[in-house]
Structure I
Amino acid sequence: MVEVSVVTNEPDCLGEAPQWHAGENRLYWVDSFAPAIRSLDPDDGNVTSFPLPADIGSFVFARDGSLVAGMRGGFHRIDLANGSVEPLANPLGADPRMMLNDGKCDRRGRYWCGSVHSDFIGRPAALFRLDPDLSVREMDNGFIIGNGIAFSPDDTRMYFADSRDETVWVYDFDIATGAISNRRLFFSTRTIEGRVDGAACDTNGNYWCALVHGGEVGCISPEGELIERIAVPCRHPTMVAFGGPDRTDLYVTSATAMLDKSERGEWPDAGKLFRITGHGAKGLPEPVFDHDFTVETG
């Protein structure tokens, strides 16, 4: 039986990028506009926050335990132990309204990240790949907002959503080289309420996604069929991640930033973190960014 529970008490402005840290048995996520990185101890419900100097879209863990983040101003390394935030590379150009958004590591330790223009003007967003040698490649472009990055369990597919275009694309993915090709339509939200935001694949290859503006989490089969919808107590769920010791808990971040003032009373749990159990799916381990920063730092 599917159950949805509210995990945190304090709401985020724009919760995003949940990621389970198996070694610490904790869930990490961000409040993009606080801006801050948060972490949850699911045993006692304690939440820790780490303030940041700039808006953040997503992050991944590096081999040494630090974080690599996609932020306003490009890719950065974040060391939570000493609070440092160091720039690594900025592929965004000079416009300060551009920022990096949704991102995930593939299983060779490359960090893929979409971008977005804060005012959603035109189609300047792109898909970038930060390699372990810290070089950046633009892999595709012409988007409004990059979201929904996920990799199939057999490493032959990469998913990428343009939420404002109401489209999820799928590419053929070469895990050995990091190449993508043959972009094609995987799923469109034009006939349902909500748009695909953040996503994750389960061990069966199903694509689980937050349906922002729709108040639901969706599960889409590898054939592109919407096979399950689970309501959550907010209008704007933003991203999903599998966690827990067996990776069978589905965590969902959410936002208050997109609510009108008149809607606040209708959604008292908006912006909080949710956990969904009983859905029958199991997630994949989250890869880490394969660069050893201890070589530079000693």
Structure II
Amino acid sequence: MRVFVTGATGFVGTAVVQELIQAGHQVLGLARSDAAAAALLAAGAEVQRGDLEDLASLRRGVANADGVIHTGFIHDFARFQAVCETDERAIEAIGAELAGSNRPFIVTSGAALVAPGRMATEADLHQAKSATYPRASEHAAMVLAANGVNASVVRLPPSVHGAGDHGFVPILINLAREKGVSAYVDEGLNRWTAVHRQDAAKVYRLALERASAGARYHAIAEEGIAFKEIAEVIGRHLHIPVVAKSGEDAAKHFGWFAGFAKIDCPASSQLTREALGWQPEQTGLIADIETADYFKTE
């Protein structure tokens, strides 16, 4: 299968590209720069120049593909609503090009806000788009599926980890360095889910190959890791105190990240494992933080 991949040179996207090529698929990756194009060619993929805001480039990529995996997203939290709108328009444009073809379309979503405070499953509907939560990736994909597009969703956990991670764990490490303490909220018993990016990439490939319209998959290897455990391993490596924060102190310490630091978002991937025959094989989050280059400084 010839697969068009957005976000093809990103942290998750590079693993997806590698997984697809190793499984015998051809990859056409979206690239907005010469460096990204060179990286894709070196990985054995073809290049479609463009970006998520260039809808014509997306349409050209889809026109030359047997299926699409959308891992691209503009990670700019300072203008979150705007980048969410860009993402929604990109999904809609790709879906319009796929309409009537039955070609599979895999869209990336998140698992953290599916059912905070209890064990979320693939059967749970995602939080609806709203003024306070403008990201509409999953909503857009499900609308497409309801209208006959062969679209499905892969939900990622708060931590997709591995070498080169620049997500939530590095944010926590940088905060701890800056503040001189590694903190958690209240008792730190709120749970995060996690997956190694190589295991996540297999979910994308299997979802593409299964091509089940309207399906929701959880790329989750670990169902619930106490946030305090993450804070403790960070404190140990940085040789700084590990402390509890609550109320205003937590808000001051974590700033814009406070909501993520206190969210309790356990989630199961049992239905995904049964449907796709997926079994995660890579290192878990805590062990990965211990052994990967998370604490390497330039």
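Here helix-only ellipticity at 222 nm (-39500 (n - 2.57) for each DSSP H run of 4 or more, over all residues; to 500) has been calculated and equals 0, so which of I, II was it run on? Don't jump to the answer; show the numbers that get you there.
Values: I: 0; II: -12500.
Label of the source structure: I.
Which of I, II yields 4.0 for distance in nm of label points 7 Å out along Cα→Cβ at positions 49 and 161, as computed?
Values: I: 2.6; II: 4.0.
The value was obtained from structure II.
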>> Given 15.0 as the derived value for mean count of other Cβ atoms within 10 Å over residues 185-192, which of the supplied structures I, II does it correspond to?
In response: I
> With FRET efficiency 1/(1 + (r/R0)^6) of positions 33 and 241 (r between Cβ atoms, R0 = 30 Å, to 0.05) computed per structure, which member of I, II shows the largest figure?
Replying inline: I
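Can you spot which of I, II the value 25.9 was calculated from, given it is mean count of other Cβ atoms within 10 Å over residues 153-160? If you can, show how the numbers build up before the last one.
On the way: I: 18.6; II: 25.9.
Of the structures listed, the value fits II.
Where is distance in nm of label points 7 Å out along Cα→Cβ at positions 1 and 217 largest, in which of I, II? Don't skip to the end; give the middle numbers.
Working: I: 1.8; II: 0.8.
Result for distance in nm of label points 7 Å out along Cα→Cβ at positions 1 and 217 over I, II: largest is I.
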> Can you tell which of I, II yields 16.6 when mean count of other Cβ atoms within 10 Å over residues 41-48 is derived from it?
Replying inline: II
> Hey, semi-axes √(5λ) of the Cα gyration tensor in Å derived from one of I, II reads 32, 20, 18; which structure?
Replying inline: II
> Among the shown structures I, II, from which was the value -0.48, -1.26 of log10 I(q)/I(0) by the Debye sum over Cα atoms at q = 0.12, 0.30 Å⁻¹, for residues 145-208 alone calculated?
Replying inline: II
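Bear in mind these aren't lab numbers, they're just calculated from the coordinates by the rules spelled out. Since this is a predicted model, take the numbers as computed values, not measurements. Cβ atoms are built from the backbone, for glycine too; each structure is taken alone.
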